[in-house]
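Engineer: What follows are several structures.
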Structure I
Amino acid sequence: MGADSDREPLVASETAAATVQAPSAATALQTSKALEYVPPPYFDAHSRVPTWLQPWIADTFNFVVIHYNLWVLPFLVLFYYLYKNGHGIFIVAMVALYIPRFLDGSERTANGRPWKWLWDSPLWRFCTHFLGIVIVREQELDASKRYIFGFHPHGILILSRLATYGGCWEKVFPNIAARLLGASAVFYVPLAREICLWLNAVDASRSTAEKVIKSGKSVLVYPGGVPEIFLMEPDSKENKIMLKSRLGFVKLAIRHGAELVPVFIFGEKWLYNVWTPPPKVVAFFRKTLKFPLIVFWGRFLWLPKKLPEGKTFGVVYGKPIPTTLNTDPSDDEVQAMHAQYVAEVERIFEQYKVKFGYDADETLVIV
């Protein structure tokens, strides 16, 4: 992977009623203050780091970041070493010091425990440049309002999160504070919990989401959740997302008068090879071990593959959908707003699929 030192962030259409250029097969944006943003590389033309060394540094950083779920291994090795050498007291001391922080409940608060230096660090440009992320915002958002951003599809490792790190979020949505809702189970895993909190995530429970909205912040949510991962088929013409029965985030928006922003993630399905085990094996893991099984790999274990020629990894933020404040919305009201939201997700997919390298005959299937 080379560092494209001359590649500058592309900011298209910063004026009202502007147009973002797209391939002729895709419909061009013609909304107020539309924007297309390509995060710049970490190394620029004036970097003192030798050109031959830059790809090695970038690949090493990407490998370490992508495999964050393995960071616990060095600690286990350290604990084993201390135990075998008669220093068990140090293990007890470290665990005792960590327990209060582990049990402080930060994940169930409106603010969480974000570490701005980490999630805003330019080091994330190693990842965004490697993946070639293109971020499209169809419309500028009013920072005085609250929004619920629904991201589809979930993705195996949720690499779309990278589009919110390293200053990307502030560039696309300045002055809009938001928190990402993360699976509750993650916050029971030592170290992984801290990383999620540092990166702006809080628990995905309804009560926590309510706290975030009430505090004046916006919410980022993946409605399909983990089950949506198993719908991903990289070579299929059908792109499935789990949305038909996902009504909770819509109801939350209505209850607080927040606007819904549909977000579609293009190209993530091509970043990994996926093998689907026999149905009986999958059923065993789900029913007996209570753990979903998916087998996937990229380059060097889980480092994403290079995208095929003509394919692009991108995130498209659609136009906000206003809701009418109702603290106790009826089922019909929720269903009607949900139908409007689904229609916008379908529009985004159809409008941009060719731009990001999908075949013209590929379809979006709502399950």
Structure II
Amino acid sequence: MQPNKQSLPLRGKLLLAGSHAGSTAIAVVQEIKKRNLDWEIHWVGMEYKNMKNFGVIFHNLESGKIENKFTKNTIASFLKIPNSFIKGRKIVNEIKPDLTLSFGSATGAIVSFWSSFKNIPVIIHEQTASAGRANIISSYFAKFILISREESSRFFNKLKTKLVGNPLNNEILKYVDKPRSLRIKSILITGGSRGSSWINNAIKPLLPRLLQKYYVIHQAGEGKTSDFESIKNNKYFCFGQTDPENMAEIFSKSDIVISRSGANTVWELVALKKPSILIPIPWTYNDEATENAKYMEDLGLAIILPQKELTPQKLLSEIEKLIENYPSVLKKTEDVISPDLEASRKVVDILEENV
């Protein structure tokens, strides 16, 4: 007797799209795999090699975007949007997902639109303490809007909004309970994988002084390390970019951090309770970088240094202030608990209810 094919369990298809492949998205995939859910998972966006380690099927979609600051790349980026819109439709038609989860960006908005157009349920996740333009647009197509911080709720339909936190990569979670050093031995300076010329220019004249007392780990950014080749010191480590897994270890080994204030960076620093100096990018949409930084400042973990005030002298002053107050910062933040430690579980619970 032939088995009744209709009685066999169907394998769910989940489409993940947007940005944050190496942080929020991979954290959700890790939780799905931890539960042994038999889902066919697709990632639409820029490729992230570790997605393949979890059997995720990759679809390249490099969409353009509407930039918040006009640069030499603005027009070229904007002109990519029509072609990306057409390609996004083709990808959604090919995958035929049961559910789409978007993490923002123009790519996420395009995939969310076409999923909704095909009557595929859409869930979006907002990482920031504000709201990105793409997620605000996508929210009109979404069944649920998952937010990382309550501050984001003012931008969305409250009837569809759920506060879940920001999923953290397992590589970060394994360092959460690591005791913090009682004295400062190492300083991390990072402008992200692309680096920050503003931060690099401010920190360079300070390095000889800092290296007298501390190890300095410096993520100068891809293509920017040559500016620091003249610094010969066995306490100075300069690199361009690295995998998120390596960055988690670098965060854990650093006692204080000087950084931009992108959402995932800030939430990881909060989880690890790292005293920090944050320099928000001033032209982010809805000033999300400043909102992220304020959240960490309110916890007592961060000093905010506006970019317009960033000079070597001002940065040195803030570093000295943080070093002087370091013991009291550790004491005041002993009981800080990240709201993101259970975020992956909460997100996947919602996915299970809808796939």
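Derivation of every value follows stated rules applied to the coordinates shown; laboratory data play no part. This is a predicted model, so every value here is computed, not measured. Cβ atoms are built from the backbone, for glycine too; each structure is taken alone.
Engineer: Give the label, chosen from I, II, of the structure having the highest value of mean count of other Cβ atoms within 10 Å over residues 254-261.
Structural biologist: On the way: I: 20.2; II: 24.4.
For this comparison of mean count of other Cβ atoms within 10 Å over residues 254-261, the top structure is II.
Engineer: With distance in nm of label points 7 Å out along Cα→Cβ at positions 102 and 182 derived from the coordinates and found to be 1.6, which of I, II does the value describe? Kindly include the intermediate steps, with their values, before the conclusion.
Structural biologist: Numbers: I: 1.6; II: 5.1.
Comparing all candidates, it corresponds to I.
Engineer: Just checking, which of I, II has the largest value of distance in nm of label points 7 Å out along Cα→Cβ at positions 54 and 150?
Structural biologist: On the way: I: 4.1; II: 2.9.
Sorting by distance in nm of label points 7 Å out along Cα→Cβ at positions 54 and 150 in descending order puts I first.
Engineer: Out of I, II, which one gives 0.55 for FRET efficiency 1/(1 + (r/R0)^6) of positions 62 and 94 (r between Cβ atoms, R0 = 30 Å, to 0.05) as computed from the coordinates? Don't jump to the answer; show the numbers that get you there.
Structural biologist: On the way: I: 0.55; II: 0.95.
The read-out was computed on structure I.
Engineer: Given a computed value of 21.3, 82 for Rg and Dmax of the Cα atoms in Å, which structure among I, II does it belong to?
Structural biologist: Only one of I, II returns 21.3, 82 for Rg and Dmax of the Cα atoms in Å, namely II.
Engineer: The value 20 for relative contact order in percent (Cα under 8 Å, 6 or more apart) was derived from one model only; which of I, II is it?
Structural biologist: Numbers: I: 20; II: 16.
Answer for the origin of the read-out: I.
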